[in-house]
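Listed after this line are the structures, all set down as structure tokens.
Since every read-out is calculated from the coordinates, none of them should be taken as a lab result. Remember, it's a predicted structure, so these values are computed and weren't measured experimentally. Cβ atoms are built from the backbone, for glycine too; each structure is taken alone.
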Structure P
Amino acid sequence: MLPEPQVCSPDELRVGRSAEFEQDVTEADVLDFARTSGDFNPLHVDAAYAGRSNFRGRIAHGAYQIGLASALLGMYLPGKRVLLVSVNARFPAPLYFPGRVKVRGEITSWNREQLAGQLKAVVLDKASRIPTAEILLGFTFHGKRGEQASAASHAFAARSGDVQSLAEARKHATRSGQLDQPVVLVTGAAGGIGSAVVAELAKDFSVLAGVNRQRLSEELRGLDPIEEVEADLGRPGWEDAVRGALGDRPLYGIVHAAWPGAPHGGLLDAQDEVIDAQVAFGTTYTVRLARLLAAHCDSTGGRLIVLGSMTGSRKPVVSRAAYSLGKAALEQTVKLLAPELARKQITVNAIAPSFVPAGMNQQSPERQLKLEAAQVPLGRLCTPHDVAQVVRYVLSPAAAFVSGQFLGLTGGQL
């Protein structure tokens, strides 16, 4: 039996809420869909033809599976008060019939102010346990006319690239008490560069300072816009801690400054777990941060900024080979994420400073500092403040069209 239809209110929705139902897929269902849609492709309706094909049997229409996902959205999650506004689907495996499917969906994005969100639905063949469809459905509530007009105006400003108007709207909303300062999460917030970034962003943003073993300085902990969050990227559950601190607020940006040090030595002598940790911070953990931002940003989009290094793919260092490998992987992750995140108006960029006398380089002897500075045409080393200023720029409306880029802070050094 199908579950009872639901009517979820906007206040009841949250990212992670799920629902599911099961349904038989019969020959009559598929043939009825063919008549309704006009799609009589023989792979769906002609058993003899389909049996001779490489599929070796009839399969259901992809659009039929989208219909199942639409039923989940419109009847169960969120239910009868929503309207489907967009669909993005892929079909990793054919759905043979007759058979039975499980249709499961989860809210992956929800903006209470805009009354809009996204549901990810998966159609699973019960017999083979193979997913046959993965469908992202954008939806909006049947809001009041005034609410719809406001949302449409806000979304138009973002789509048209009028970022200045959007920024002014944000300022006006903040002054009128309708919107808090945009929220930015900084990982590795207690590090040398991370602390400088947190201090700079606290001037204009609400900062969630992700810390692990090391706490923020007392000076930073005393600033109102800053809230510490336990965020050990290597352990499960850190996303829940961030969501708890975020509450109902949208997440505007993430600055990924955390990194597991820079171990000395080449790859042949490095322990597997050391290499795994370096690569994970540049790939898996960065992707998880991107997913978190995509799930919690509003319809105007957001910014993902990662701190790379000139010793990644540009100037790899054999004596710190695992570190260079991880930072090089980070650059490729940024490039590959850029077109995917762009669909949600999110930009992603890597800021890659040259030698910075902070963090892992904090204990460098005076002689090394002078040697490093002598190689920089500008005549000085890159500072944490330099990095923080570029982070601030990339978070600003002025950088709205910058994405997938490697921003090297070299001071003119080749």
Structure Q
Amino acid sequence: MVFHIDGNSFYASCERIFRPDLYYTPICVLSNNDGIIVALDAACRKLGFKRGDVFYQNREKLEKCGVAVFSSNYTLYADISARMNLIYNRFAPEVEIYSIDESFLFFPDWENGDYSDIGFKIKETVKTETGIPVSVGIAPSKTLAKMCNKLAKKHEGVCDWNTVNQDEELKNYPVEYIWGVGYSKTKFLKKHGITTAYSLKNYDLLKAKKFLTVNGYRTVQELNGIAAIDKIKEKARQVISVSRSFKAPVYEIKDIITALSEYTQEAVARMRDEKLSCKYISVYLMTNSYAKGDQYFNTLSAELPHLSAYLPEIQRTANELAKKIYRPNYKFRKVMIALTGLDYDNSRQYDLFDKSRKIKEFNEPLMQAFDTINNKYGRGTLKLGCGLTGNKPQEEGQDPWKLKRDYLSPRYTTNINEIPKVY
């Protein structure tokens, strides 16, 4: 049996945990640089706001409606997500993390198992130990479990597929809401009279495979209670990239290099967390295409002589690429680094005269010490200099390339200096 558990209005709920004064207050969360609304709770939706609304166009309306606005605090959200998944692992023999607020739990098919009771226990435990309200969908397949999660609001937060009128629920469930059915498939299905989950469930399997590809074929099987979508297997990802828009236009190469160095360290940290190394480095530099004035966009890539997860080597290469594509007198708004050619660097056959093997023997212990310090005291505790000299240090928060986060909440659970105080 498959459980699908989803945090209700997850970002907003995370912000409310340590702010009981906001219990009855609508909440919305903004994107990087406080650009658009990326998350909001049900109360905020009832006021007419929606995901994707531009913040500055709705600032006054949000204030008049009494909406509490927060910048994205991904450090807090990731930590709460990790705590929730620890709870899931206490209940389920196998857990698959689908996203920051969604997980699939897999239980054996017990003949007399009370899955609803387990669902309510998980729901209550998560609420008690983390403060996050969750919805639980229970079904024999992942697609039906996702559907039951949406139906859970009508069933006190937990919906077991075996306890509902299945055909009736399928007939009332629009085909476009089904997990894995995108815009193009919806358009095709509606053209052929398939408008609900019930009609798709009874769609001919041979036609599904022919017109909806293998994924559509599996979706039809899943709607019939056949588990056809495999668990996500861990594999090396194809690319790791970090990019952010600057809060103000950047003209100087020193500011671009400083920003790029910080983004590179974040990208390498992610890569090393997954025990990966990269072969290629790409740097992208661009102006704001929506602003007036001359526009400039460019990218440059470099191939490393060997797979590497050594930060100084990667950062040095990235900085050199940025210097080559930089042009003066432009209003730059974004720089991005992408690490590609990713692989697990544990089975490479070295050449007898390859110096990189000896280099790695010296470099890896240094990087391990670097990782240990940052993991213990917080990412960013130890940083690598960007190689620039003679720059006048700017006041805290004055760097033009820094993210705009005017409504950022404290890192309550990950920074000792920001833990909540009880009076």
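Observations
- Source structure (of P, Q) for distance in nm of label points 7 Å out along Cα→Cβ at positions 11 and 307, computed value 3.5: Q
- Which of P, Q leads on relative contact order in percent (Cα under 8 Å, 6 or more apart), largest value: Q
- Structures P, Q, by FRET efficiency 1/(1 + (r/R0)^6) of positions 251 and 323 (r between Cβ atoms, R0 = 25 Å, to 0.05): label with the highest value: Q
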